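The structures come next, written out as structure tokens.
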Structure P
Amino acid sequence: MVTLANGGAWLVNGAEIIADGPKAQAELAAKTGRTVSKEEAKKQTIAYGILENHNTSGNMEKLKIKFDKLTSHDITFVGIIQTARASGLTKFPIPYVLTNCHNSLCAVGGTINEDDHLFGLTCAKKYGGVYVPPHQAVIHQFAREMLAGGGKMILGSDSHTRYGALGTMAMGEGGPELVKQLLENTYDVDAPQVVLVYLENAPRRGVGPQDVAIALVGETFKDGFVKNCVLEFAGPGIKNLPMDFRIGIDVMTTETTCLSSIWETDERTEKYFEIHGRKGEYKKLSPENGAYYDKAIVIDLAKIEAMIAMPFHPSNAFTVHEVQRNAADILREVEKSAAEKFGSKVNYKLTDKVKNGALTVDQGVIAGCSGGMFDNICEASSIIGHGNIGSGYFNLSVYPSSVPINIALINNGVQQKLLEAGAVFKPCFCGPCFGAGDVPANNALSIRHTTRNFPNREGSKPSDGQLSGVALMDARSIAATAANGGVLTAATDIDYAPANEEYSFDSEVYERRVYNGFGSPDEKAELILGPNITDWPKMYPLAENVLLKLAAVIHDEVTTTDELIPSGETSSYRSNPMRLAEFALSRRVPEYAARSKAVAAAERERTAGNIPEEMTAALSSFGGKETAEKTQFGSCVFAEKPGDGSAREQAASCQKVLGGFGNICYEFATKRYRSNCINWGILPFTIDRSVSFDYHDGDYVFVPGIRKMIENGEESIDGYVISGGKQQAVIKLYIKGLTDDERQIILDGCLINYYAERMKKQ
């Protein structure tokens, strides 16, 4: 289905791949009539052209990108704007869209939810932004409908900011990166590798975009094949895919850990813009003949089967038929994974869902930026037909991704048909994708056309003995399963007539409800801050030395941002840094917050001139009290590979406001999480894979001379492990590839301090 080629490759006439090798240049010359060096051929990709047009550095190896537009949802925009305000914000210099699709439905927190929304609206008025009220559209669907444009670049604070199928290079990063753009600075990144994703043939009936995406993620995630790369989709198979299908694959590229994505565009792309009243935003994009790519992936769409990603990661990929044949064995592996991760906290059991040789699931959800699109829901309706989901425990919920899509589903009768079948329609809301809607029962198994299935992302609380699981599937196979009473069924095994419904976009609801103030800031407008909206606490510059106390040691293969700061009802406290921070690692290491706060209290004593005995004792071999006076004391997280998942900066900022000064790992799962750590002044240490980190919470790592190391641009330093009052080991710590600005941000203590210092010098 999916074939990976680790070596480079040329694309000839958009339809033939020449693998790099001794004879490649001769073959290329024979087919194109010219010889081009790899360096020149790399410039012939779509990605290179867009990056070049947005780069301000003059150096295509060290990019400084300025984006065309920005977008955030209500989990992140309060913190972003508060950071920008503290850093000197006067107006939004480029279109900035504030959506409200991550509202918590007021499940907890009293007035907090709507207080944040009111703050967002008043910010849009004061600074000249665009405000999309709750339940109008999920963030990425609104961006597709109203923001994307050929050859443009968009930066979003949600990790699934991907509009490549529309010819837009989009990236999902933490809030501080948006702050930089709001203050008219740049997004700095080394030139990414560009990977060709070559599509050929056409998918069979019953196969949908999530099936292709799961197959792709399953092949690429585990070994980091496309980590921090740009995926460029080309090939003859593209013409066989409707736009919603392309978009559905594209949005899931985030789960490969790539940096961004871009697609060839064609008449179907142009039609999409025309339908949405923005034909002028279409741009024909295609790689030049003989474009060179660093790697290649070939996807034979005809060989893609109905897929399922079992709990607890999108890369845990199987065909539905594999699970049907080996359900008990596969479910036992999931149970084992839960036991390894949560131990005695949960007793997660799935094997009892195999009855009479068939796997029965408890819930189906079609939702959000990946599932809730028009074509997916229409196909689901065609598959269920005039049947029903039955009166058993199984239930099906549908969340259209925008009101215009919902209107179209009402007008063509699809919504009525699904309601009559027993499905439930919900608002245009990201809820089930981040644990704020349709939380399954304990030990339940939910099948979802959403973006992620990390543990407890669906809303369960393992620390309270609760755990449910999510398996990702395409809307088509979810519908086939629903029609079969919850018995796992591949849509490819169902005889149905594909929907082929014509979509008609109605923009009137946006014209009536969306506030568009870009270009018209009102400096006299009053910001309305609810009682929960608070400023960031004071943060201090990096000291001469740092003493890190381990507050969490996690030896999981990957640690997600949903574990570092859980989603769901915790998002109600998103606008209050200290209240939100109480939830940091709460579902993975519940003791973390208390441990970190104790360290932070000791550091406050030190800065007040009272050196804590704990520091004096820990540093007894290094000068004791005298050394402690020049040493910051902060908590630290060790995780083998942290940061997979959401872009939300709270995964880092919560650590910092609790007194976190460092993270130690073998590698960061994503650039965005590492960037978030840097922007909040957290030292992003890595260690060699050969180093066995056999230390525990309560142990210390002393790093003398850290400030000088950062100032001098050095990339390694010795860290001294202290346990039981004695030095146990010396480990080599690395911080590689910092830009000049990143070094200064760390030295200043965080991005807010960095901008404050710059303003003093103006």
Structure Q
Amino acid sequence: MDKNSKRSEALVYHAKPTPGKIKVLPTKKYATQRDLSLAYSPGVAEPCLEIAKDVNDVYKYTAKGNLVAVISNGTAVLGLGDIGPEASKPVMEGKALLFKIFSDIDVFDIEIGTKDVEEFIQTVKNIAPTFGGINLEDIKAPESFEIEKRLVAELNIPVMHDDQHGTAIISSAALINALKLANKKAEDVKMVVSGAGSAAIACADLYVLLGVKVENILMFNSKGLLTKNNPALSQLQQKYARDIEPISLEEALKGADIFLGLSSGDLMTPEMLLGMADNPIVFAMANPDPEINYNLAIATRKDIIMATGRSDHPNQVNNVLGFPYIFRGALDVRATKINEAMKMAAVRALAALAKQPVPEQVNIAYGETKLVFGRDYIIPKPFDPRLITTVAPAVARAAMESGVALHPIEDWERYEDELAERMGSDNKMVRLLTNRAKNDPKRIIFTEADHLDVLKAAQIVLEEKIGFPILLGNKEVILELKKEIGFDAEVPIFDPKTKEEDSRRLRYADLFWKSRQRRGISLLDAQKWMRERNYFGAMMVNEGEADALVTGYSRSYPSVVKPMMQLISKAPGISIFATANMMMTNRGPMFLSDTAINPNPSADDLAKIALMTANTVRMFGMEPVIGMVSYSNFGSSNNESTSKVREAVAYLHKYFPDLVVDGEIQADFALNSDMLKAKFPFSKLADKKVNTLIFPNLESANITYKLLKELYKVDSIGPIMLGMEKPVHIFQLGASVEEMVNMAAVAVVDAQEKMSRLNDFEIKI
């Protein structure tokens, strides 16, 4: 994608279908006049009077306790500099989005039109009664230091400047673990810092609290080493100024144990790195290019322990590991500030979490067999679901122990359960899926690439490194459309109807005929059908000339699934095809089966569908908890439809006793664990959170997933094909670009899984 296309895509993303990235939604009923009279006049007077009597009741009756202001004046935005408050608003909305998806905190972004420190502080103080906490963002130094210092002292709610403290907190956790691996003590190490801005100083300050001695720190700005005789240094920089003659960065690094980079790319040479002490700790966090290239650094020193700000290398120092959970813990105990004890609690919680066994979901997301504490894993991954239940409680405890908590937590087990429930607000599954695909991209056929949206999806798949597209369709049309959307990468294009593909088409036809000649297929029929791109594409996958296939954008599902069933064999041990849809609900991902193939499955079919769906759920790093749904509960009806579900469950209980599955059960009981436990405590689903529903017939499954999709705008991935030997997947008619990209990622992950199983089989043989 060229620069103009990327620019256009970014602008459309922010403008359509609704401008901006956040909105406000009501949390109370508003359907009747009675509801409205309670919401506003006259009912609203009652909480107003209660708050007037006791101001702390504002937390009881309003959203203040879960509302954070992200505030900026736009003087130091990203890498854009002083662009003004209005221009900074998209960034602040982005920060609001991160707060919501990672910790379920609501945000109002506030852009203040002043550069005057006093005016800024007074404005924030005047609006502070609205909020439970304040996140300062993108304010230039040194004013940012003064603003934060004053607001922390003068307000009784949590205030934090994430630009300063976020990187400091995350990298401090990394430092604790790096020192442990290097077998070094904080008080003994020599540190060199490249960069003397707010983030660098905040990092150094926190490292000092960990035990690093100020006199062992050499700090550089763009002009060179900070020295005492430099009158241009700020008061905060003076702390790290040395009373020595200036030396070069190369000289400073000789024998150094730690390099902290928060400056600009490619400042450190291999020679500088070679001059450092044994087991050097290098945090090269300039973005987008680190102070030394990661691969170059690893090749130069085998004993290096390295972190960067980039997601494509191990040990990413990412602020999203910190600020959502720090504010979550602070808000939940109504902390009056975020103090050093709370920051340090977050540091130690992150460091400790990296030493714990990693959930399979995280291993799968990052394409790892098993992430283990070591040089390539010193801080948790941003996708780790344990972050909210680890960091937030640690921060809350520290607030209580340091005397700044006004609402102490008494039941910690219940609190952690509540935090876990908030995870539903962040459906990480798409990001997990995409990330896993990127770890081992595959060749993926798009059979309808002469349609604009399909081509756009293929372009994204390539540019996001999800897979390597192979385009089928009218070559002239595809080339024209590529030019139109700025898709200038060279990718394979095949048109099965052209003379250019005669040889390949005839070879495929012969193979197809030989496999189906005793099932009514003539050679002439096979040759005719191989002109059709779905047949042609399926044969490419069969012959190993592609790894996966996606299709179905412009044709009905039955017409597309037919050639796949004719050409693609069932997987070993499988006797039935089926489909599942993954729905991104507010309770987390839900898998629904069978949504597209079997009109009225038998009891035997239902059991097989449940087992295949369970395997698919595990492919996404989750453990299946399956409700076999019907209109009755545990034998309350003996209709044929309910009896077959009951029979399927009995089979699964007998032969797969470790599988968490039960039924027949009504959908509301399956999804409401309290109601289920009260009425049917014997169920295997009692005290479990159901994440998979198996329906008694195609009608109920298909209707349910499409209702969820359209009425509640629930994102759907699927239908995911189950039971096929090769990774082929079919879009719903008219699928969106996003849906097609997601299905392509599914196809890549499916190909990874199938190849892994094949390799395992070959090894065992």
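Values in this text are rule-based calculations from the coordinates and carry no lab data. Source: prediction; values computed, not measured. Cβ atoms are built from the backbone, for glycine too; each structure is taken alone.
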Matching 9 (relative contact order in percent (Cα under 8 Å, 6 or more apart), computed) against labels P, Q points to structure Q
Structures P, Q compared on distance in nm of label points 7 Å out along Cα→Cβ at positions 241 and 665: the greatest is Q
Percent of Cα pairs over 31 Å apart, for residues 65-496 alone gets 46 when computed on, of labels P, Q, structure Q
Candidates P, Q; log10 I(q)/I(0) by the Debye sum over Cα atoms at q = 0.07 Å⁻¹ computed = -0.61; producing structure is Q
Calculated from one of P, Q, mean count of other Cβ atoms within 10 Å over residues 161-168 reads 24.9, and the structure in question is Q
One of P, Q was used to calculate helix-only ellipticity at 222 nm (-39500 (n - 2.57) for each DSSP H run of 4 or more, over all residues; to 500), yielding -9000; that structure is P
Value 2.9 of distance in nm of label points 7 Å out along Cα→Cβ at positions 97 and 529 was derived from the coordinates of, among P, Q, structure P
